[in-house]
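Colleague: The next part holds the structures, each set out as structure tokens.
Quick note: the coordinates plus some simple rules give every number you see, no bench work behind them. Note that this is a predicted model, so its numbers are computed, not measured. Cβ atoms are built from the backbone, for glycine too; each structure is taken alone.
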Structure I
Amino acid sequence: MPIWTEQELAKIGGAQELEISSHRRDGTLSPKVIIWAVRLGDEIYVRSVKGPDATWYRNTQIRPVGRVWSGGVERDVTFERADPALDDQIDDAYRAKFGASYAPTQHIIAPLARQTTMRLIAA
């Protein structure tokens, strides 16, 4: 099973934004959406700041494969629901990366966004 390289983890973990796209039924990619991602250990996690109603998130629930671009890395991924037991650690990672008092950070660690936490699995 492919895994993230240390270089990919460092680049994505250090980048301010990640572009994400899911595969459509016909195999083409949906339009890219800019989101925030965090690194926790050897894994990359993302959330939908708009919660489960965001189009990009809904698409990943239909077809859990896509592609991401961040920090010079382009990689096909599988989207997997993250272990909810990690939510507090992922919140801390968002606070550390983007600033605990920054208003958008408060949205990405709110209950609505937390319910959409996904782990990106390198394909």
Structure II
Amino acid sequence: MTFEEQIGGDPTSYIKCKEVEQNQHGTEFCILYFDDGRWYLRKFGKVTRTRKEIADDELDINAIIKYDGQGLDNYTMANEEFPDPFGACCFVNDTTIFIGVFHNYTRTHHHFFWDCTKRAV
């Protein structure tokens, strides 16, 4: 085993995760996952990190998608019959990731590019 990372923190969390994506060099990876109504993006390499390092780098997607000045709520619930959490991500280049998520309550898709170096949309 090269490295490991835990997804989610609470043993009772309901987690759905899309497949792991990699950059063109196979040196960086990212996943989009769903944890009890919240969307997260995690980018990582081939080194096991501490929980603090993971938390400091992880993107809380609900917090950056705004409705009336507030972050996206946690009303989305993934369908238990489908393995897919209704969201996806992929590398555009080594520093940019495309992210797309679905919000059930408002029936809207949200798509954007995340700049990993600037940590901004």
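Colleague: When helix-only ellipticity at 222 nm (-39500 (n - 2.57) for each DSSP H run of 4 or more, over all residues; to 500) is calculated, the result is -8500; to which of the structures I, II does this value belong? All intermediate terms of the calculation are to be shown ahead of the outcome.
Modeller: Working: I: -8500; II: -2000.
Label of the source structure: I.
Colleague: Still on this model: Taking 4.9 as the value of mean projected area of the Cα convex hull in nm², for residues 49-104 alone derived from one of the structures shown (I, II), identify that structure.
Modeller: Values: I: 4.9; II: 5.6.
The value was obtained from structure I.
Colleague: Also: I, II: which one has mean count of other Cβ atoms within 10 Å over residues 41-48, as calculated, at 15.1?
Modeller: Details: I: 19.9; II: 15.1.
So the calculation was done on II.
Colleague: Continuing with the same structure: Tell me which structure, out of I, II, gives 14.6 once mean count of other Cβ atoms within 10 Å over residues 17-24 is calculated. Walk me through the numbers before you get to the answer.
Modeller: Working: I: 18.6; II: 14.6.
Here the read-out was taken from II.
Colleague: Work out relative contact order in percent (Cα under 8 Å, 6 or more apart) for each of structures I, II, then name the structure with the largest result.
Modeller: Values: I: 31; II: 20.
Max of relative contact order in percent (Cα under 8 Å, 6 or more apart): I.
Colleague: Between structures I, II, where is Kirkwood radius over Cα pairs in Å highest?
Modeller: Working: I: 14.3; II: 15.0.
Result for Kirkwood radius over Cα pairs in Å over I, II: largest is II.
Colleague: Same structure again: Could you figure out which one of I, II the value 1.00 for FRET efficiency 1/(1 + (r/R0)^6) of positions 25 and 89 (r between Cβ atoms, R0 = 35 Å, to 0.05) was computed from? Walk me through the intermediate numbers first.
Modeller: Numbers: I: 0.50; II: 1.00.
The correct label is II.
Colleague: While we're looking at this one, here's another question. Of the structures I, II, report the one carrying the highest value of distance in nm of label points 7 Å out along Cα→Cβ at positions 73 and 113. Kindly include the intermediate steps, with their values, before the conclusion.
Modeller: Values: I: 2.0; II: 3.2.
Result for distance in nm of label points 7 Å out along Cα→Cβ at positions 73 and 113 over I, II: largest is II.
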